[in-house]
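Visitor: The structures considered in this document are given below.
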Structure I
Amino acid sequence: MKTLYLQLESGAAGDMLAAALLELVPDRAAALARLAAAMPPGVELHAARTTRGGLAGTLLDVSVHGEVEGRDHPDHHDHHHHHTTLAEVRGRIEALPLPDAVRADALAVFDSIAQAESKAHGEPVDHVHFHEVGSLDALADVACVCALMAELAPDRVLASPPNAGGGTVRCAHGVLPVPAPATANLLEGLPWRGDDPAAGELLTPTGAALLRRFVAGWGPMPCLRAGRAGVGLGHREIPGRANAVRAFLGEEPSAAAGGPNGRVCELLCNIDDMTGEDLALACDRLRGEPGALDVSLSPLQMKKGRPGHLLRVLCRPEAADALAAAALRGTSTIGVRRVDCTRYEMAREIRVEGGVRVKHSAGYGAAKTKPEADDRAARR
């Protein structure tokens, strides 16, 4: 499985993501020329190799009518002389000579930003003015990322939880806390952190919207074979920090290769003060949560000789946060432990044979067939 992994220790902006993806393309000069040809009139792209915090990578600049934007990030400058509506932005994107799928991704990214801005400022979406994210340089960043994602064509995109930074950011509305309101809205339901108050804004609305569009799972980097690496640099020099997005493109091992080919999380907690009935109900509810793979109980002897149970929830990494919260709500525990694991997964397929569902599994030199117990019981 071809997997793209984004390392977001210093957050992300549209230009940083585009630059990191550009470094993954075998012929970068040709890719940059194709992207430049798709830009709106008066917009030019410039890519140069430089360093941030001792880390070498690509810095992507956009010039608009001959003027290079001197920006920390494209989202929060207030020196543009006109505002644009969502309809105007959509019209500009529709006019770009891009494949339909790429154009659809770009439109979806700006739609999500508009929704976030609408919620942040308490006005209808069609009244939102993109004084912070609707400029031509932001549109160029989004179009580049969407086009490069299509060119690289990963089977899935994973990422570390982005670092939003800390402190405050100055924008057209004045000084706002980090993450900015629109960014915070775009992060709803996603894992993120903010561990550096001195860094200011590390994750912009455009960066957050692009991540929300493309990233399918969050967590540590999986095992990748023979991957390429790309580094996209931010415009700011941040003391003590390499202001960069790193991107890794490679193959996750398959069952045929003999290595681990899946990632799961174990959520664990010890419980000694719930009845059997309440525990059974909690387990049933957890099994019904999205992303839950298995829920089990094991007997324990706990402090003071008390009998107890170990509750174990096996789940997909992207569902771990929601399931941990569900376990805290649905049981008496006040803490849940998380263990991230790789695992060996056989390929599985459910077929209906003679009116009974049958699970066929294969991989690692083994093949197994098992009829569904409930279907067999229903036929008796």
Structure II
Amino acid sequence: MFLRRITLIGTITLASLLVASIAQTGDKKKDDKKVEKKPEKKKEVWTDASDPTLPADFKHQGEYFGSVNGTKDIGCQVIALGNGTFQAVLCKNGLPGKGWDGDKSLMDGKLEGDKVVFVPTAGKRKYLGQSPLEFSATAKFPPAGQRNFSATIVGGILTVTGEEGDKKFAIELKKLVRTSETLGAKAPAGAIVLFDGVNKDEWNSGRVDKVTGYLNTDGGDITTKRKFSSYTAHVEFMLPYRPDARGQGRGNSGFYQVDQYEVQILDSFGLDGKDNECGGVYTRLSPTVNMCLPPLQWQTYDVEFMNAVREGDKVVKKARFTLKHNGVVVHDNAEIAGVTGGARALNKKQDEPEGTPGVLRLQGHGNPLQFRNIWIVEKK
């Protein structure tokens, strides 16, 4: 009886221990689940040049300028491609809008500690290829004027090395930040101020940031409440920094004239300057020169727009416009052959064809665009 009791107690004790052990294991699994953290999503978009989370690449991207023997200018546009990689576009005789004569040479760069090391771009390339090893900033590769240069960036100075005959040379280019001559232009007498940082009373949708006072698309389109026909307009915009993106994924937006003709807004810094890139009229007109500045710098559009003219059911005069991008004329009284993608005329409403008044539209296209200092002067 005694032995049986001991055995029973032992069995109960062992069972209790097993239950306790299982319970502890279950609690441990629950605790493990509690401490499990999902991996943080890699940040891909930046909207503030002072953001401390900006990758080290950001301080090296941008424009560099120098001269040979104080007489011959040379410019360079360094494009960040993400993860410490770059492509440099050397521009003979200066930067676009500042002496460049059309010849370019490409170099591939890699961040190494506090410096960037460049070698001549080679191999099989395609325009805006996703991989830095296939990326080309020019549609034609190699571009006209390609020469094999090497370079380094240290402390804001890009040193280009190469050979001329049997002699080696080195040229120092200093980093610079160009600003548009019309940046901060005040609205003239008689202008309608569409946005001055105070409120968005003139706009449908959009958000005014309480800290910066900028008008944000937050990825969605915003339109004026008023309609216009022919006018002079000024707008300032800032492109986000998206180094891993390519082509139309890189800060895509647009400035629609009378909601019919899209003037593209896009991070096209250092590229060819096509009709679907910054300063182009989407699918219609390419800018005469690509004046796009690096992302997270303020840029300007100054537009002189003349709406199309209708007689009955026909357009007898096409819309025309002059565009200054960052103070440089990139379209000079150019005729626009017809409406562009997304135009209100394509919605088949009979009262919205070419030649009728329309709103101004700032396209979001899923990107965080920022705008400021927007005004318009109507023409009679």
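Visitor: One of I, II was used to calculate Rg and Dmax of the Cα atoms in Å, giving 24.1, 78; which? List each step's numbers first, then the result.
Guide: On the way: I: 24.1, 78; II: 28.8, 116.
Computed on structure I.
Visitor: Could you figure out which one of I, II the value -9000 for helix-only ellipticity at 222 nm (-39500 (n - 2.57) for each DSSP H run of 4 or more, over all residues; to 500) was computed from?
Guide: Of the options listed, only I reproduces it.
Visitor: Starting from the value 4.4: which structure in I, II was distance in nm of label points 7 Å out along Cα→Cβ at positions 96 and 352 calculated from?
Guide: Of the structures listed, the value fits I.
Visitor: Let me ask something else about it. If FRET efficiency 1/(1 + (r/R0)^6) of positions 160 and 248 (r between Cβ atoms, R0 = 30 Å, to 0.05) is calculated from each of I, II, which structure is the one that comes out at 1.00?
Guide: That value comes from structure I.
Visitor: Right, another one. One of I, II was used to compute relative contact order in percent (Cα under 8 Å, 6 or more apart), and the result was 20. Which label is that?
Guide: Value 20 for relative contact order in percent (Cα under 8 Å, 6 or more apart) corresponds to I out of I, II.
Coordinate-derived values only; no laboratory data. This is a predicted model, so every value here is computed, not measured. Cβ atoms are built from the backbone, for glycine too; each structure is taken alone.
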